[in-house]
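Take a look at these structures.
Just so it is clear, none of the values below were taken in a lab; they were calculated from the coordinates. What you see is a predicted model; the values in this text were computed from it and never measured. Cβ atoms are built from the backbone, for glycine too; each structure is taken alone.
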Structure P
Amino acid sequence: MGQLVVIAIVDTVAVVNGNPMSECIYMYDNNKYAGSINQGKPNLVTFVQSSQVLCWLATGLTYNFKAPTLEFVDLCGEAVEQSIMVADRFNSPSYINQGLWWGASVSSNAQDRVYDYTMKFKISGQSKLYEHTAQIRVQQPILTFPSG
């Protein structure tokens, strides 16, 4: 049970030009082998276990240096409000996302089901916040016993 990373890539030019966020975001995680589904799509479902640590990074898809920049400003929604995930914002040296990322640990009391969470973004030159909702699927670990 290692640390999971969720990456959101946003086509900021398309969003600024009026396209819905749900058509302009591509999400990936490093947990496909454990069951995460919809890699590269807006409706990623990341499979996690209780007590697991997750990190979220977001970046704008840049075609040129004039493309609007993206800032990941909040991680909220059902999973956070119900304390399924305890989330916090961090800052570290990075060239992709200005050093901002979000981390969360999954509660050891999380029930085995799907929870929604919402990412909120600011795009340079825009006054509104853009939101996108994705999901985590909490799975309780499967116990295996040595044969013998």
Structure Q
Amino acid sequence: MAAKAVRRAALGFVVGMAVGNVIAALFGMASGEGGLPFSDAVLARAGSGAAALLAQTMLSGALGAVAMAGVCLYDSDTLGLLQAAAIHYAAYTAAFAPIALALGWVETPVDLAMMALMFAITHTCIWFAMNERYKAQVAELNGLLRD
């Protein structure tokens, strides 16, 4: 499972870099910051556009790596589905909080709490969807055993 997690983390890093910059650029355009893929706060802290872009890209990649590596938890034979979803949620939220604060994606504890709530809702939906999928697979296998 470790090798699979490393491969998924590498893919997640690349996807995270791209997605993070696209989302940041869209928010920049919507907020009037000029469509740059980083906030004015990051630019002020970084000192230059290149440093701000590097920070945005690397930290977005790190977040993507955590998200994708955590998907391996759902493949575990030793973890239940609820445990896997809870650990994935905790790991992602723990990684998101400092990155979001550093990159200016959230500004207040209330913003951060709202994001954590959205992640909780998302992971609950994932758990329900996967649980239903597993129930259907078990029912199908039971049907094959009866035949």
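Points worth noting:
- Per distance in nm of label points 7 Å out along Cα→Cβ at positions 37 and 133, the highest-valued of structures P, Q: Q
- Top of P, Q by mean count of other Cβ atoms within 10 Å over residues 13-20, largest first: Q
- Structure responsible for 0.60, with FRET efficiency 1/(1 + (r/R0)^6) of positions 21 and 85 (r between Cβ atoms, R0 = 30 Å, to 0.05) calculated and labels P, Q on offer: Q
- Kirkwood radius over Cα pairs in Å derived as 17.0 - corresponding label from P, Q: Q
- When helix-only ellipticity at 222 nm (-39500 (n - 2.57) for each DSSP H run of 4 or more, over all residues; to 500) is computed for each of P, Q, the one that comes out at -1000 is P.
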